[in-house]
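Some structures are shown below for you to check.
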Structure I
Amino acid sequence: MKSEEALAQVAEEVQVCTKCDLQFSRKNGVPGEGPATAEIMFIGEGPGFHENEQGRPFVGAAGRFLEELLEQVGLRREEVFIGNVVKCRPPGNRDPRPEELAACDFYLERQIQAINPKVIVTLGRYSMAKFIPNAKISDVHGRAMRVKGRLILPMYHPAAALHQPSLRSVVESDFALLPEVMASAESVPEYEIETPEDKSEPKQLSMF
């Protein structure tokens with residue numbers, strides 16, 4: 001199956017998904033959007049009110065900020081793929097639950113396989129936890145690392161910077177690293193995921 005067809009199939013399935021209770025708060029599923037050839041894939045947390053209304057990711061205030069950040073590094077929204085770890089809106093914008101994350105991971109993994117991005121930028125702690133489950137976002141944000149063969153760049157969610165103005169410069173600085181990370185992607189070392197028994201410092205973090 002071609003990448004475009006695989007993404008389209010995921011999008012169709014998301015609209016009628018019954019794998020978890022988020023189906024009951026869904027007006028429109030939000031599978032994500034962007035070209036199948038995207039080199040950069042952004043993964044956020046979950047759709048909010050406006051996303052649920054429009055069926056598109058990052059269309060509210062956080063989306064406008066994301067577009068500003070992309071522009072600052074010479075990118076347009078149309079060039080990247082933008083999605084979330086859950087595809088339907090959690091009621092009241094609450095945090096996604098483990099069973100909801102598990103249900104949606106089936107779709108997200110297929111999207112990652114179809115796109116095969118050069119770098120995955122995680123936005124927020126739930127997205128980060130998919131790849132780096134025992135890390136704190138305050139410790140690893142802005143640090144490129146390779147996890148199971150995938151180049152991951154964890155960042156704070158744009159919405160966090162809107163709610164906490166002190167984080168805005170942090171988010172902007174992390175975004176500014178993106179071109180450098182892309183240019184040196186092959187030299188980023190593998191990250192050793194910490195297990196519950198291993199409480200030592202994270203290993204093999206890159207220079208970024």
Structure II
Amino acid sequence: MARMTDKIHVRLLVMVMVYLLLRFFGGSFGNLVLYPVTLLVTFLHEFGHALGALLTGGSVEGMQINTDGSGYTITRGGSHGVVLMGGYLGSAVLGNIIFRIGVRHRQITQATLIALACIMALAGIIWYQSPGSTGLLLGFAALLYFIARKTDWDQDLLMFLGMAAVLYIIQDFNVGPSSDLAMYEQVVGIFPSQIWMYIWVGLAGGLFYWNLREIFDRR
């Protein structure tokens with residue numbers, strides 16, 4: 001068990017180094033290689049909004065994912081505060097779940113990739129907004145399904161996608177959820193959006209730290 005954990009440590013360290021090099025020093029090439037991560041983060045963000053609506057009794061009218069990494073989700077009803085918060089914190093939770101499965105649950109990594117592919121495809125079809133958005137989600141879903149069924153990359157891919165998604169979310173905290181934070185301040189109040197921004201990133205960072213401790217706890 002210790003030897004297996006050591007191997008996971010090494011693989012994770014290599015992935016973090018690769019991600020940081022591509023993200024901060026890779027230029028246009030790095031952006032191209034990490035483009036699937038950008039799209040995944042966008043999808044997780046919008047899917048988090050959708051989940052927030054569904055879990056609080058609302059409905060989802062549409063979801064748009066753009067090729068430049070932007071997107072939006074149209075919801076009706078539910079808790080507006082939860083829907084807004086679900087984008088940033090929901091994507092952080094989903095990214096941590098993907099990462100944890102990749103590291104600790106090798107036996108279900110293939111099934112997880114297939115499930116993620118199916119969720120993407122269904123979101124593109126059921127919450128259709130445009131041919132481009134649905135085509136993007138179907139293409140991404142097909143790629144994940146192919147990797148899950150035809151390669152042995154499922155564990156490493158889940159580890160990298162989950163880790164990269166969480167790091168991307170934390171690093172992008174002062175840009176990505178800016179519009180959600182402004183609306184959250186109006187809906188919930190209590191604090192200005194700048195304070196909510198640090199609360200959200202603190203929760204996302206704390207969740208990732210807790211996840212790492214749980215994953216690599218040798219007890």
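Where a number appears in this text, it was derived from the coordinates with a stated rule and is not lab data. This one's a predicted model, so the numbers in the text were calculated from it and none came from an experiment.
Could you figure out which one of I, II the value -26000 for helix-only ellipticity at 222 nm (-39500 (n - 2.57) for each DSSP H run of 4 or more, over all residues; to 500) was computed from?
Only one of I, II returns -26000 for helix-only ellipticity at 222 nm (-39500 (n - 2.57) for each DSSP H run of 4 or more, over all residues; to 500), namely II.
Of the structures labelled I, II, one was used to calculate Rg and Dmax of the Cα atoms in Å, giving 16.2, 45. Name it.
The read-out was computed on structure I.
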